[in-house]
Structure 1
Amino acid sequence: MILAHDNPFSTDRVLRERYRLSESEWSRLREKLSYHCGRGALVGPKGSGKTTLLEDFRVRLSHPGRRITQIRLSTEAPRLPHVFNETFFAKLDQNDAILLDGAEQLSWLKWFWFRWQTRHAGFVIVTTHRANRLPLLHRCSTTPMLLRALVRSLGEDLPLTEATILHRRHRGNIREALHELYDRHAENDAATLSIPTDLV
């Protein structure tokens, strides 16, 4: 029996891959964040690594006494959960870091309300599709070479020509490209199992 987690492109394996920034790039991000008073946006299209980079920011911001709150919005859940109300925001101070994934889901009215309510927090970092909500910290983008490198780190090989075709087909969405590779691998495993043993 073939288990899902045996697939090299399974979700748990893919999620272990981190956003690829050098220490010098991280230093520049910290400088930008400081320059913009702890406010900034990670910008890019779907599947470009914004969520992963935001998660890495959470690790980098971890500090004794600092409270980090991560909020995730999506097309399925576009509203702030009820726990994030005026009572919650009234308690924020410089020891708080608010990480909002999916800021584009908020209407402009809701966004201005959120920005006002988080004005006392030490850090506010968001992900969004366009650079129009907070100062740009980093623009996330992908390439066929990045897709190929990720596949290699997952223990598989992907020729650059195939990586280019796959990258183009999914319009740069690495997440969807890896989903396709997961399905391909699962289909190949199923086909192998279906071969009669007397023909092997």
Structure 2
Amino acid sequence: MPETPVAKPNRYRPALLPQRSVGRERVATLMTAAAQVIQERGFDAATMAEIAAQAETNIGSLYRFFPSKEVLGEALLQRYSELLDAECDEIDASALSVSIDELADLLVNFMARIRDETKALIALLDARSEWSGMRHEFRNQVLNRIANTLLLKAPRLERTTAEDVAIVLFYNMKTMVRMTQDKSAPASPGGPGELRLMNRIYLTSKLAGVE
């Protein structure tokens, strides 16, 4: 008898988005595994077999939800966009009830909190030229959300001023990440505290009187 051919994944099919909680949890596990492998190996070097092994599942299950590595990468990019919005939503929810100093701390620690999640994002954006524009999209997404948070806290602040302040805060966030998590950066035990103080003073100078 002739052998039954093995069905190959349809690489042009979009990612499968399950409706049941069990399926959603499975997809979350697969995407976490993918992020870990891509972070360690880079997108181009990572294989679907390695991702399946990291998730402790068979490769058929991985292909059922994600027909190709490219589709999986695009799903991760969407996940990171949603993560950024969720983190910003959390800050916005407390923006009116916290002091300016407390808001400054929330903002400057923002990127440090999601650093582990975004390592794989960086590997993704560096891998494919067609994804290079997304780096600017993510940056603009963060800047726009920060500016909106400032306007939520200080409605009388000019929009252009809010956008300028957002850029300064964005670079302060990146500096905080380097100070606290980049092993190649000069050791500075007191540096993060000084950066938080500087951030508080700066934000107070911009928001005081326009709240």
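Given a value of 84, 38, 32 for Cα extents along the principal axes in Å, point me to the structure among 1, 2 it was derived from. Before the final figure, lay out each step's value.
Working: 1: 71, 36, 34; 2: 84, 38, 32.
Checking each candidate, the match is 2.
Can you tell which of 1, 2 yields 4.3 when distance in nm of label points 7 Å out along Cα→Cβ at positions 89 and 145 is derived from it?
Attributed to the structure labelled 1.
Distance in nm of label points 7 Å out along Cα→Cβ at positions 41 and 65 was computed and gave 1.7; which structure, 1, 2, did it come from?
Numbers: 1: 3.2; 2: 1.7.
Source structure: 2.
Given a value of -23500 for helix-only ellipticity at 222 nm (-39500 (n - 2.57) for each DSSP H run of 4 or more, over all residues; to 500), point me to the structure among 1, 2 it was derived from.
Numbers: 1: -13000; 2: -23500.
It traces back to 2.
Where does the value 0.05 come from, among 1, 2, when FRET efficiency 1/(1 + (r/R0)^6) of positions 97 and 161 (r between Cβ atoms, R0 = 25 Å, to 0.05) is the thing being computed?
Values: 1: 0.05; 2: 0.65.
Answer for the origin of the read-out: 1.
Compare mean count of other Cβ atoms within 10 Å over residues 81-88 across structures 1, 2 and report the one with the greatest value. Please list the in-between numbers first.
Numbers: 1: 10.6; 2: 14.9.
Max of mean count of other Cβ atoms within 10 Å over residues 81-88: 2.
Where does the value 3.3 come from, among 1, 2, when distance in nm of label points 7 Å out along Cα→Cβ at positions 49 and 177 is the thing being computed?
Answer by label: 2.
Using relative contact order in percent (Cα under 8 Å, 6 or more apart), single out the structure from 1, 2 with the greatest value.
Details: 1: 29; 2: 22.
Greatest value across 1, 2: structure 1.
Where a number appears in this text, it was derived from the coordinates with a stated rule and is not lab data. Just so we're clear, the structure is a prediction, and the values are computed from it rather than from any experiment. Cβ atoms are built from the backbone, for glycine too; each structure is taken alone.
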